[in-house]
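Undergrad: So, here's a batch of structures to check.
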Structure I
Amino acid sequence: MALVLHHHPFSRAANVVWMLEEVGCDYTLEYVDLMSGDQKTPQHRKMNPMGKVPVLVDGDTVVTESAAIALYLGDRYALGRLAPMPDSPQRGAYLRWSLYAPSVIEPGCVANSSGWEFRPSQAGWGTYEAMLDTTSAAIGGGPWLLGETFSMADVIFGGTLRYMALFGMIEKRPEYMAYVERLDARPAYKASQAINNRVIQERGLSR
């Protein structure tokens, strides 16, 4: 049975298309009209009470939150290829950077750009500067977060970094932009861009 992604190309679901293309499994897209409020219907809220996309349905399994979807897909369909085996020494770094993006990079950037006042010791993301330096250290010598091995962590981490750079919410350090360029060159990413652009055209959407 093909996986079903409840999707809108102007949402985080666009990045999940990239995940699915990297995995290479069969899937279908179920368009969710955000402007019409399809994501707030009782039917959709049964899958995601937050009333958001993406939502991935795999048979009887429903997964929400893009990072969780990436980890699920890696373990379920690409274990040992896009996700390190549970006993691999790389598993710790894989999980660390996969969760660092949504729990540190994203809130750290939003806090900085919004001018929030808070005590860094009381915020899980610490200071903006420490977040930037840690992000640089994660990329390191590359080319990927796990060295020579590309993984779902790169899709999560890199997708977040690309988004923050695109909207001017993070400093565009040279190592960040070089990393994003490597990600953009991946065939699966290019394929996902074509798919998302096709949906945009078919639905007559405008940014």
Structure II
Amino acid sequence: MLLAFDTSSAACTVALFDGDGRCVASADEVIGRGHAERLMPLIAEVMEGRAATHILVGVGPGSFTGIRVAIAAAHGLAIGWDAELAGMNSLALLAASAGADQSVAAAVLGGHGEIFVQQFDGQSLRAASEVSNAGPADVAGMTKARLVVGSGASALVEARGTGEAREAWPSAANALRLPKSLRSLPARPVYARAPDARVPVAA
């Protein structure tokens, strides 16, 4: 069985797939904060005492804290279950929630008023651009997709002056819709920019 989960946004999302790739259980909660406290109970609810042979974890970009919570949990579970572990692109997982047959841009609010943005093909969910991270005015010209989804969608569309903004959250139930290249990443954080906290450098 394959367990997929993501806490890169305000949502905490978990899904379990059988050997045929069918989603047999899932849970999605928009909790804002508190992923560290809610993730493991949510996984326990979905697993119902079962163990997974494969784990797929959202590696970002997105919330620094949320990404670290999910990846730490994934490594711990992989050791406990002796399961194979891989990462998935959290923005692609968000784009999958749009259910669109057109190009879609996933936009997530980051720190300092910046937005993480990446464009995808609506059907294949293949990446159509690299990840961009900047203020709304700067990222406005970095994507041409009319449909923009995610917590940063309204800010991007407003700055661009055109398009459709749709609030949406990642759902782990869509994990296996992602192309293999976006769900076979190393299980380590993709921050897309340097963290605010820096290690002091000795003079």
Structure III
Amino acid sequence: MANKAVVAGASGLIGSNLLSILLQEPDYDEVLILVRNELPIQHKKLIQLKVDFAHLNDYQAYINGNVIFCCLGSTRKKTPDLNVYRRIDHDYPLQLAQMAKESGIPQYHLVSSIGANVSSSNYYTKMKGEVEADIEKISLPGLHIYRPAFLTGDRKENRPAERILVPLMAFLNPLLIGKLKKYRTIAAETVAWAMYKQSLKNKEGIFIYPSDKIKELS
């Protein structure tokens, strides 16, 4: 029986790494990516579906298979409008989870963030906490939530602040020990490998992985 993975956010830092893994490894026979614009990638296992995320329900017939990986996310710099920001980071992942439930997809893997908490005073971490809580209410068979710390990797867009933060965090990482280990930087590829490997276990329940645990799983 063919195994099919659905990926939302395949053009992002984690999503692009995950897509490469899914295409190169033999466990999935078909990989469907939901994209606004087609990516310059061709592979015998890859299917690209151009979607209008504002009307996700129109694509319900295509949302089927063994697992959905949701790597959607934006930044305040890219989307200063808070309503648009929330749609990308909260509404679309939630809607995809509802579609997964409707289609009987057994696994949903969500990229969240370190510090996600519905009671947070920070807009970003509060929103991440809210989407986690809202998706949990859907009662999916298997929900896996990944909370990575500061991500490293080859980003397509230019982020000047990261040129300062990356070497600073490289200096601070060894000092973050014990309960602080989860705040160490983590490579996007590491998160992607953890998501892929956990999907192969087909575990039921709700699982939340802090950044240090993600490194162990990869």
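Here, each number is a calculation from the coordinates, and none is a lab measurement. Computed from a predicted structure; not experimentally measured. Cβ atoms are built from the backbone, for glycine too; each structure is taken alone.
Undergrad: Determine which structure produced the value -15000 for helix-only ellipticity at 222 nm (-39500 (n - 2.57) for each DSSP H run of 4 or more, over all residues; to 500), calculated from the coordinates; the candidates are I, II, III.
TA: Computing helix-only ellipticity at 222 nm (-39500 (n - 2.57) for each DSSP H run of 4 or more, over all residues; to 500) on every structure in I, II, III gives -15000 only for I.
Undergrad: Match the computed value 3.1 of distance in nm of label points 7 Å out along Cα→Cβ at positions 23 and 191 to one of the structures I, II, III, and report its label.
TA: Among I, II, III, the structure yielding 3.1 for distance in nm of label points 7 Å out along Cα→Cβ at positions 23 and 191 is II.
Undergrad: Also, quick follow-up: Quick check on the output: 5.0 is distance in nm of label points 7 Å out along Cα→Cβ at positions 55 and 167, derived from one of I, II, III. Which one produced it?
TA: Structure III accounts for this read-out.
Undergrad: One of I, II, III was used to calculate Cα extents along the principal axes in Å, giving 48, 37, 35; which?
TA: For Cα extents along the principal axes in Å, the value 48, 37, 35 is produced by structure III.
Undergrad: Could you tell me which structure in I, II, III was used to calculate distance in nm of label points 7 Å out along Cα→Cβ at positions 39 and 111 as 1.8?
TA: II
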